[in-house]
Structure P
Amino acid sequence: MTHTKLNRRHFLKASVAAGATIAFPAIAQDKYPSRPIRLLCPWPAGGSTDVVMRAIGDSLGKALGGTVIIENKPGAGGILGAVELSNAQPDGYTLSQLPLGIFRLPHMQKVSFDPMKDLTYIACLTGYTFGMVVRSDSPFKSIKDVVEYAKANPEMLSYGSTGTGTTPHLVVEQFAKRAGIKLMHVPFKGNADGMQALLGGHVMAHSDATGWASAVEAGRARLLVTYGSKRTKRWPNVPTLLELGYQTVSDSPFGIGGPKGMDPALVKRIQDALKKTLEDPTVIAVLEKFDQPIIYMDSAAYTKFAQTTFKEEKEMIEGMGLAKKT
């Protein structure tokens, strides 16, 4: 080996070592989060999910030592957050709420993301309490009244929901099918505009999560039924669809996700910070306000839940005859 080749080899080794010495401090200084984190809420501002997500976002920012900014992406049945995640960098600076609809709508219509390939499931946090409300001056005092009117007036009883294919929509369609009635569905972008339509007399009923709670407590709306597996603590006198014999149940857990390909260490850090938010008194108070139970799953459990739910939703959609045409 010549003297020139030796010098070249030594020079290359020295250059690599020097580069490593320079690079490591740079990486160490780039601590996450070094800029604001976007947490997408795929529902309108002012609704129950928006309020919950803002409380979680504030708490998450404190737990991570950074700033979390909520961005509302309403419409399309709550899947626009997942759509944006599918095109985002896996650096932890774009996160989104993942409602149950992301496992359902791909079976009903063409979407631009694959929930099994394009997302990272970081942590499940809570779930909704769903129910049907009418205006306080409505002649409907019970679900029995709804069924009797709908049987006498097919497709004349209008009800709103947070969008086609969302849980508040499909639960009512399941109930209607089992009750032998046909209703008129009116989709909205979220809770806020749906409740405005109800209270303004534009629809006769509204199916949604507990964004209707304040109107019920203020005496402007009447809660007819809830959709959970058991009665709520907050409205113990209101029956469930299950106990009324309609065999329809939905607790609808949701969590936070990111783009595919996220570093496992980063996922764990965000996961652990999200778990801390569920111990924050401010977050707990907001969840209690909307009667939302804590349903925590870490990333591994949430990923397994996503896989199972995706299959179950496919079976349900096909059973209801709502599957997209291939």
Structure Q
Amino acid sequence: MSSSSPNIDALGQSEAWLDFQERLSRAAAVDRPVLLVGERGTGKELAARRLHYLSPRWSAPLVTLNCAALAPSLIESELFGYEPGAFTGAGARRHGRFETAEGGTLFLDELGNIPLEVQEKILRVVEYGVFERVGGSESVQVDARIAGATNTDLPTQADAGRFMRDLLDRLSFEVLYLPPLRARLGDALLLATHFAARMAAELGRKDVPSFSEQAQEQLDAYPWPGNVRELKNVVERAVYRAEGPSISELCFDPFVCPYEALPAGVSKTTPDTAPASAQDADTATATTFREAVATFEARLLHQALQTCQFNQRKTAKFLGLTYHQFRGLYRKHAARLELDQ
């Protein structure tokens, strides 16, 4: 895959993001391999594209191979191509990704999935710039810069013998860690506004929905395990569902079934209709009004958590609270709830 007019979303104003972009720009100018390490959804492929288009190789092809999307037996022929008759169905010579990336950059995503025997051939390309197609004996010269990406611990894989230490040493001229969204303070709202505008345009809406104060608090408080990719999905869903000019609440888990029955053996008595005797027993020892209220809140939370099998999102819905409101109460009574469990 190549492009001469990249569409790069490099949005962010946090210190962590700006520091990463500065290090990426410096690495782009040096014609050496680069490893991009980051959690899922942090934008490793976008970073690779930026690395390429900021480099002296920007006018040559950028070629991508997702090594996790192919069976291990196919990766070698995809990278190095093959000669006619190399295997059943190989009727004509085919150029691999290395040849296609001549003069440019080859981006190997999910690098840790490459089989050891293929790693040996890649090491030879990195060291000498030559390889043989599958089923061939003729050496092919190639000039392609390698950018690799992974969300796994390659040094640990090397220690376990699953990744060649020599290849890791050659590919790690520079290792750039992409900051997770939770470390990019203030960027969640910036990105959310960007994605909301694009989704509104896609839906043909003239006005871009704004985020209420509650929704903004949710954006800041949520840990974003899926990072920017998850944020984009959450925001687009919110814009699609919005019926007015403002987004008041975000849905982080679309798989919460509104018709899910209570677990077998659990009473259908809701916290609001719990027996008065239980309430009296809990509050009898409270010495102040505030203590009585705190005891009552903690008991309601504990009952609801048990009813919902300690699924916090379901518990919030069960209590008629937003997830943000629930988390506030949960943090307030965390010590008491741990004791109760």
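Please treat every number below as a calculation from the coordinates, not as lab data. Just so you know, these numbers come straight off a predicted model, no measurement behind them. Cβ atoms are built from the backbone, for glycine too; each structure is taken alone.
Look at relative contact order in percent (Cα under 8 Å, 6 or more apart) for each of P, Q: the largest one is in P. Calculated for structures P, Q, distance in nm of label points 7 Å out along Cα→Cβ at positions 168 and 312 is largest in Q.
If semi-axes √(5λ) of the Cα gyration tensor in Å, for residues 40-103 alone comes out at 27, 17, 6 when worked out from the coordinates, which of P, Q was used? This figure was derived from Q. Structures P, Q were shown, and FRET efficiency 1/(1 + (r/R0)^6) of positions 152 and 248 (r between Cβ atoms, R0 = 41 Å, to 0.05) at 1.00 was computed from P. Can you spot which of P, Q the value 6.0 was calculated from, given it is distance in nm of label points 7 Å out along Cα→Cβ at positions 128 and 256? Value 6.0 for distance in nm of label points 7 Å out along Cα→Cβ at positions 128 and 256 corresponds to Q out of P, Q. A value of 20.9 was computed for mean projected area of the Cα convex hull in nm²; which of P, Q is the source structure? This figure was derived from P. If distance in nm of label points 7 Å out along Cα→Cβ at positions 80 and 200 computes to 1.9, which of P, Q did it come from? Answer by label: P.
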